[in-house]
1. Where does the value -11500 come from, among I, II, III, when helix-only ellipticity at 222 nm (-39500 (n - 2.57) for each DSSP H run of 4 or more, over all residues; to 500) is the thing being computed?
2. So semi-axes √(5λ) of the Cα gyration tensor in Å, computed for just one structure, reads 39, 19, 17; which one of I, II, III is that?
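Every number here is computed from the coordinates shown, using simple stated rules; none is lab data. Everything quoted here is computed from the prediction, not taken from an experiment.
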Structure I
Amino acid sequence: MSDIAKQNAAEAALKLVEPDMILGLGTGSTAAIFVRLLAERVKAGLKIVGTPTSEATDKLARSLGIRLVAPDELERIDLTIDGADEFDPALNLIKGGGAALLREKIIAEASERMVVIADAGKEVQSLGKFPLPIEVNAFGSELTRRRIHHHIASLGLGSAPSSWRMATGESLLHTDGGHLILDLSCGVIPDPKALGEALDDIPGVVEHGLFIGYAEQVIVGEVEGARIVRKR
């Protein structure tokens with residue numbers, strides 16, 4: 001997505017923010033633009049409270065003067081603005097390209113509303129072209145990896161290759177929570193809900209990047225402006 005399109009998506013999302021809201025602040029390049037725009041409104045007098053979905057977003061928001069609170073201090077979250085790596089016509093999402101999927105899902109699930117900001121390239125008819133991130137506990141990680149492939153075989157995804165996400169050099173990437181990320185290259189996910197339920201049944205899987213039923217709408221940024229996609 002071009003910077004102009006990202007800006008347009010973020011600006012459209014900013015119009016949903018009302019005074020005294022508690023906001024979930026997403027992770028990623030487009031979410032970062034939203035946080036910067038939000039900070040300008042805060043400096044102009046807008047009173048809101050934010051709760052971040054990653055250490056990176058926490059650092060950015062604090063540096064810009066946005067008041068933050070930890071999730072444990074909250075009884076509600078009014079609105080979460082976050083990005084996505086893919087979304088389908090039912091607004092099912094793949095998230096986790098920024099390795100923040102666990103915290104993103106915790107915040108999204110606790111929110112009254114979740115609005116996604118994304119570019120047109122993230123819009124697909126079927127999820128799966130983007131590798132599905134799976135957050136895995138480091139203990140027994142290879143065993144868990146084998147169990148994942150065993151469980152998904154019955155869903156027609158038995159041949160889907162997987163790889164551990166790397167940080168720098170030969171170092172495995174670790175999430176903010178200290179877990180590993182396994183990227184599962186599905187190609188097409190015929191039944192996202194069934195796959196999500198299968199992954200939920202595996203003890204070593206901490207969380208997965210399938211966000212089913214979370215998004216209320218997607219704001220698609222384009223060079224000319226932004227358009228709203230709602231569930232079909």
Structure II
Amino acid sequence: MKDVIIACDFSSRLELNTFLANFTEEKPYIKVGMELFYKEGPTLVTELKERGFKIFLDLKLYDIPNTVKRTMRNLAKLGVDITNLHASGGIEMMKQAKQGLIEGAKGGKTPLLIAVTQLTSTSDFALKDELLINASMADTVKKYAENAQLAGLDGVVCSPLEAPIIAKMDNFISVTPGIRLAGDSADDQMRVTTPKIASDLGSTFIVVGRSITGATNPLAAYRQCIAEFVG
């Protein structure tokens with residue numbers, strides 16, 4: 001199941017298609033986030049699926065359980081492969097979200113549902129002093145992951161540094177952003193590693209953005225990430 005997901009954090013369909021023109025043979029797994037989805041809408045996802053791409057729709061839902069359930073029901077109809085929500089919304093919200101996906105899939109393939117534990121931009125200082133969470137980052141991620149598993153989800157989003165915690169949980173995946181090729185800037189991420197280290201730590205999927213999208217040769221950078229992470 002291990003794979004590299006490219007974070008296509010572009011502002012428009014034109015920018016995305018210009019980037020994807022670099023890939024004439026490969027059909028990489030791509031992440032469509034809030035900026036692109038809110039700009040171009042659901043038709044973009046439908047188009048990408050028709051072109052053969054696997055899609056991680058990264059909208060990080062967070063609302064009352066019934067609203068999240070109804071939203072997930074609609075997202076399932078787009079045929080995405082993975083989507084997500086915030087674990088901090090609680091177990092009932094996550095349960096209802098999963099049910100919404102199942103209902104929206106109508107007997108077809110239900111998208112994988114994963115819960116964001118803590119953003120990779122969150123520091124230990126912010127966790128304690130801004131969010132008033134006194135547990136350690138590792139303990140917080142572990143508890144959120146346990147809640148997500150109890151709710152019937154398929155895995156979590158966490159930094160690769162917490163991937164070993166998730167690897168100990170049966171049939172539970174970790175999707176880890178905060179990945180940079182050696183020598184690249186960490187930018188606004190706090191807890192980062194290389195694809196090779198993420199693989200060694202037990203990540204199931206890695207999400208790579210600027211190390212590929214900002215590379216002089218995106219195809220070569222993508223292939224390097226695949227080689228380091230998948231082998």
Structure III
Amino acid sequence: MKKSIKKRTGFGKFLIFCVRLILIIACIGMISSMVVFFSTCGRVYSKEDYLSSGIKDLRYDAIIVLGCAAWGGGPSPMLADRLDTAIDLYKAGCAPKILMSGDHGQEDYDEVNVMRNYALDEGVPSEDIFMDHAGFSTYETMYRAARIFGIKKALIVTQKYHLYRSMYNASAYGIENYGVDAGATNYIVNPKYYPREVLAMSKDFFQCIFRIEPTYMGDPIDISGNGEVTLD
């Protein structure tokens with residue numbers, strides 16, 4: 001009987017420890033994601049509000065477009081919204097260059113050339129389009145934007161729920177930035193993106209603290225030069 005009581009008592013202590021650990025992790029996650037959100041939310045604009053604001057005339061090195069799924073050689077609806085927004089900002093004279101950042105880690109999957117071709121079809125000159133073939137994550141995109149492409153000041157284009165984390169990562173690496181919401185013209189935002197984004201905010205918060213290096217680095221590329229040097 002005493003052994004049984006001890007076993008139950010030991011299991012109870014272990015259960016309490018697990019519950020406390022889960023609560024601590026959840027608190028850390030919520031606090032870190034709130035830091036990401038509240039440190040960036042004041043710099044998020046719709047395209048219309050941005051183009052009518054005074055900050056439109058600030059000098060930016062580039063517009064950074066975050067990649068996502070490419071389907072059958074063309075952009076997914078979500079990616080098309082990002083590209084349309086970035087191209088409109090470029091044509092409005094908001095920045096002289098566009099950095100397309102996405103996943104080109106395999107020969108048979110290439111987000112960045114899909115993004116480039118879409119912009120070319122919309123009349124953006126080839127020399128003004130840069131590609132980051134190793135933008136495998138939001139964090140890696142901003143790390144490489146700062147360290148490889150030397151961007152100091154940027155407009156960041158993606159959907160609103162994704163902007164806060166993107167902007168936080170950019171700021172962590174010294175990029176002065178504003179975010180422009182790509183909206184949801186061509187698709188409906190899946191509700192599951194929001195809780196997943198909270199977890200991603202927390203992850204990126206700690207990646208920025210520990211300065212985790214991206215999958216690939218490489219030689220510096222001058223964002224003010226000719227984007228055709230990134231052709232692959």
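1. Comparing all candidates, it corresponds to II.
2. Matching structure: III.
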